[in-house]
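Structures given as structure tokens follow.
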Structure 1
Amino acid sequence: MAIAEPPSPAGPDGAEHGAGPPLRLRRGALIEALGALAASADLDGLRARLAVLRANVTPGGALWAAPADEAVVFPEGLLLAELDQIGAALTLERARYYVGRLSRAAKGERTAAINEIDLNRWKAYDDILTDSLWLIERRDSSGAHSAEYWGNFVPQIPNQLLRRYTRKGDWVIDPFVGSGTTLIEGQRLGRNVLGVELQPSVVERARALVAGEPNRHGAICHVVAGDSAETDFRALLAEQGAASAQLALLHPPYHDIIRFSDDPRDLSNAASVESFLEGLGRVVANVAAALDRGRYLALVIGDKYSRGEWVPLGFQSMQVVQSQGFLLKSIVVKDINGTAGKRNQKELWRYRALAGGFYVFRHEYVFLFKKR
């Protein structure tokens, strides 16, 4: 189980998380001290050296870095927890293992090609979700984020996905822009976003919201009005000086649960589930053509009821993406709290469920795919 609550503990830039102020230490001296720990002949000797080291990492201590020193920075809570774990080890072998892990973190970063998570400090990212159940108590309403657009998703979803599957400067495709939630998160995190939205008025509203969000990293958020089933995403990327995208994040209508416009091209106006899925497939194909091989596509969608029957729209949509040659990597179930349609009608919906023999929707899906 994973619980995420705004504001993100990592801050607006998704920076390394950790309790307490940063400790700026002399890199070489810290590595040397850790080497001495690892060379201890027994646990008693190691713990004695550890006590000295712990005193020396505090502000003003012997390992504290001057402005001109080559420094390594640790969140105070993270570093002290690592030192505590070393001291609590029951065997010298285990203590040396923990010392080695901390030494690697002090020497430098080890990141994957698709994100900026330093695996040598993986414990510092305790706000990044890795479980398949996401319980989000309330939506992030900070900055330019707004819940006024009916049907937009919580900002924590794109925040998590952008941090897991992109690096600063990467390009993200959002073919269902809505109120611009993904654009806002992309701008905060330094990711470039290309968005397409059917309704020109909605495009203008998204642009205005993004303009109200500080752009600390100089990210590009380019939004155009158009039909994502027909859009040439590669051409739009080329206009921005990019050859391709590194992530696609799709949050389409959940068929006809909410009607977003009168436009017949709008997937919320699809005449049937089958025509909805066919239209979604055309969007996925268009997006896939502009997405790098080996990179990820995320689909956020839920199920629906129709004539007393549960329609597994999420899994049907999942199969549409798979049919385009994508590899399914994960299925995340995210809770839904306080939706507009049920916010003030909990008792009524509970009665309907008891009377009708069904369960009230309280979840949606985040499907993760990798382009083969």
Structure 2
Amino acid sequence: MAEQSSKPETRPGNSKKPHRRRRAPVPRFQMRVSTKYEPHKPAEGKVLTCSSETSLKPNQLLELYRYLKLTRLVEERLVNLYRQTKVVGGVFRSLGQEATAVGTCYALQQQDFITPLIRDLGAVLVKGIRPREIFAQYMAKAWGPSGGRDLNIHFGDMEKGFIGPISHLGDMIPVMTGLLLGARMQKKDFVALAYIGDGGMSTGAFHEGLNFAAVQRLPLIVVAEHNQYAYSTPTSLQTAVHDLAEKAAGYGIPAHIVDGNDVVACYEVAKHAADFARGGGGAVLIEAKTYRRKGHAEHDDQRYVAPGEIEWWETHNDPIDRFEKYLLGRKVATNEQLEEILAGVNKEIDDDCAWAESSPMPDPEQAAYGVFDNSVVPPAFRPKVLEN
């Protein structure tokens, strides 16, 4: 056997330029993409609960339950405020898909970043944003995070690892790749998780951002919320793949499919993906199969939905009902403990909503501040020439 040369390989016809060796491939975890996956159709006579395989401790499971109830009840209070005309703009609910946001975000570490969709209130709450901030933001109050400049969850908190969503939702993916590239250059260690819907996955910015993250092996987790509709367009009419996770193959990254209404499974798959990304494996795509039981916003009457579809999901596959069955069936909690958690959530919402309602509306001139860095650029007042 000939002795292997230690000299670098050269390009044919050019002995002066050594050919760079290709990087050794990083081991990938198994791609769990199954065409038989139908989480919304339980076996005959079987009641859906949650995954029995988990590393979560009982106190963590109860904390997950609290976040699920907090998410749903904050949104219910927002609907009440909306009907009282106290909300400025629309209300975008996550009814029926709360487990996806709560479970995946709960798997992250404190230093990690998220960028949610408008329907990922649960992830925002897990990141430490208080209900009072959400109420004040929706009512465009002066005490809200954006001081009345913007609405719903269009704000951010860098200290809590929360990047506000961009209305052009696919654009959040390249934003997060930029964040991670900057972190690498500054030798900072964190994972970033970006949420995207099935409609957003069909936009150019999504593909460009994910391709860049894959090539650079950035620790980006993309959670694709397959909730059956992109506004009013069924998923089958705007993408040809059966499973959104199939799109990961085009970028050479691993993918998982998870039952998005199983909060335990969502936690476990996100924890696995975060460990993989944090260890140098690069980007990961998670498809969470779930269902949006409300329209795009409160004004959407969902006339495009087949009769009985929403009611079926409410009866058979509600994420909170499933988790309650899980907690009670495994004796993690009693009915009394769950009621105590609910009482605490209701009190927090009452107190925080009262606080937000007591906030004044912002002074009009405050809209001129905070648009640019006012230590460099003066406040953006309306030019005098336009005032007449």
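Bear in mind these aren't lab numbers, they're just calculated from the coordinates by the rules spelled out. All figures in this text were calculated on a predicted structure; none of them were measured in a lab. Cβ atoms are built from the backbone, for glycine too; each structure is taken alone.
Which structure, out of 1, 2, was mean count of other Cβ atoms within 10 Å over residues 194-201 calculated from, if the result is 20.4? The correct label is 1. In this comparison of 1, 2, the computed figure 27 for percent of Cα pairs over 31 Å apart, for residues 90-281 alone is attributed to 1.
Given a value of 0.60 for FRET efficiency 1/(1 + (r/R0)^6) of positions 210 and 314 (r between Cβ atoms, R0 = 30 Å, to 0.05), point me to the structure among 1, 2 it was derived from. Traced to structure 1. Given 0.25 as the derived value for FRET efficiency 1/(1 + (r/R0)^6) of positions 66 and 162 (r between Cβ atoms, R0 = 30 Å, to 0.05), which of the supplied structures 1, 2 does it correspond to? Answer for the origin of the read-out: 1. For relative contact order in percent (Cα under 8 Å, 6 or more apart), the highest value in the series 1, 2 is held by structure 2.
With FRET efficiency 1/(1 + (r/R0)^6) of positions 50 and 258 (r between Cβ atoms, R0 = 41 Å, to 0.05) as the yardstick, tell me which of 1, 2 scores highest. Evaluating FRET efficiency 1/(1 + (r/R0)^6) of positions 50 and 258 (r between Cβ atoms, R0 = 41 Å, to 0.05) on every structure, the highest lands on 2.
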